[in-house]
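Novice: Okay, got some structures for you below.
Read the figures in this text as sums done on the coordinates, not as results from a lab. Remember, it's a predicted structure, so these values are computed and weren't measured experimentally. Cβ atoms are built from the backbone, for glycine too; each structure is taken alone.
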Structure I
Amino acid sequence: MDIIRRYKAGERRFGYELLEDANLQGANLSNASLTKTNLRRANLSKANLSKANLNGADLKWAHMDEVDLSEADLSEADLSYAYLRWSNLNGADLHGANLDQVHLEEAKISKVNLSGANLHGAYLCGADLSEADLSQANLYLTDLSRANLKGVDLSNANISKAFVTDEQLAQARSLKGAFIVKRE
């Protein structure tokens, strides 16, 4: 693929590219700038995107299982319906991102900025969210079963009808102003 060849030649700026349906499985794009790039339905499984700039990128329906997004900038990105199972997002910035019904099962999401993010109906089963910032996030109907919420900031978050236990919520650093309606 052309972007891989260009990356290997030393290019790092790929903003506004049209990479819809691209197969970038296992690609090394660490430190690449992919701002506002269209990666809709792309296969990025097992890719290295650590420290990449994906601000405002369209990753809707992308397949990103086991991807390394540690310390990446995904602020304002659209990751709705994407698959990021078993992925590493530690230290990433996802503030304001759309993660509607995203699959993040067993993902490493520690010390991540998810403030103001939309995680409506997301699947975070068994994910490690320790010390993540979920302030003002929408977690309506989100599945947090077996997720690690130790030290998480859930201030002013919408946790209505989420699959979460009282024991998990007790681990949070802050629930101040959080909107919590238990499932029936």
Structure II
Amino acid sequence: MERNSILEQNQVMETKRLLLRKITMEDAVAVFAWTSQAETVRYDNCNQHQSIDETQKLIAEEILPRNHNNWGIVEKHTGTLIGRATLFVDEKSKIAVLSWVLNKDYWGKGYAPEAAKRLVDLCFQELNVLGIQALHHPENINSGRVMKKIGMKHTGKVLQSFKEELLFFDYWCLTLEEWRKNG
């Protein structure tokens, strides 16, 4: 089945505690809740938002045009949108790039690995991806912990442009073979 069709069929996905669904303009207030948090955007290439207008622009210009690659992370028991997960798949190499951001009020509850694991499973079970890669800011050790929890291996550093400077980001990978082996 074609990759876009599979992504279309997976607009809404569930885990034990989360609902992954598409972000809409109606989510601007919830998205602003984390894009306005200095601590949350510290390691994200997104600058801290000072107004809801900035968040609406982000949703309109960056999220909605690529919405088949973006999922809002919703806490099931409250219905609260607490973050975003993004998945890009390169058709030629069959390599996926995974990222996420969570409202800092929800850090440390296991939500990031739970959402990321669901996207890893989608990649390997349905999208015929051969490998997944993810990067994190060198000071963002918590993202590294998430990557380790979902079975990724730290394989080195990669040079990235980040907020007008060059930094060596930590580079993590998971292959289909490793995923199968670790079940």
Structure III
Amino acid sequence: MNFSQDLQELLNYPALQKMDATTGKPENEELYDVVSQSVLVIFLSGLYKATRTKVNAEEIQKEQNVKDLLNKIFDDKAAVLTAVAEFTKRDEKFINTQLEGVANGYLKMINQSDYATELKKENSFEELLSSERIKILPCLPPGLQTGKLFNDETMDDNTNKMEGPISSLMNKIEGVFSKGD
């Protein structure tokens, strides 16, 4: 299962583009859509951060209302909307609508697909999101300052965007330590 890719495809969004660790720009600018990439990675990052404890993960997994889901995922939804709106140069109302669309797609996906069966297993939701972290972090645009938004500077660390044996090893070690409670 590739949760982030499956959600991106369900939403008819272009594929997430990795960000170059040196320039901070997308590796393939022709395929990069700033709005869809920003709202999708901010949603997935927020979902990941919000599910680091078993209690929060269970609460979020049970949530079926889009607005309530977003409020549970984002401690400060207004700050998230402002950051994404400033980064994408769109207004907050538009970004909120886009985020609600992503949340709606997420709810559809976890309730009506193979994920519905898979997520009934104990700890599978937290494990799924932990495994997605390594796929999401290289796609975070540095201008979003996701680490600041979620109070986790490791999200903005450029080693997440680098590829190679040392970076991959560091990302795996970090992934082990970032698992939930």
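Novice: Hey, Cα extents along the principal axes in Å, for residues 44-99 alone derived from one of I, II, III reads 24, 21, 13; which structure?
Specialist: I
Novice: Where does the value -8500 come from, among I, II, III, when helix-only ellipticity at 222 nm (-39500 (n - 2.57) for each DSSP H run of 4 or more, over all residues; to 500) is the thing being computed?
Specialist: Source structure: II.
Novice: Now a separate question. Given structures I, II, III, which gives the highest value for relative contact order in percent (Cα under 8 Å, 6 or more apart)?
Specialist: III
Novice: Figure out for me which of the structures I, II, III the number 1.00 belongs to, where FRET efficiency 1/(1 + (r/R0)^6) of positions 20 and 60 (r between Cβ atoms, R0 = 25 Å, to 0.05) was derived from the coordinates.
Specialist: Derived from I, not from the others.
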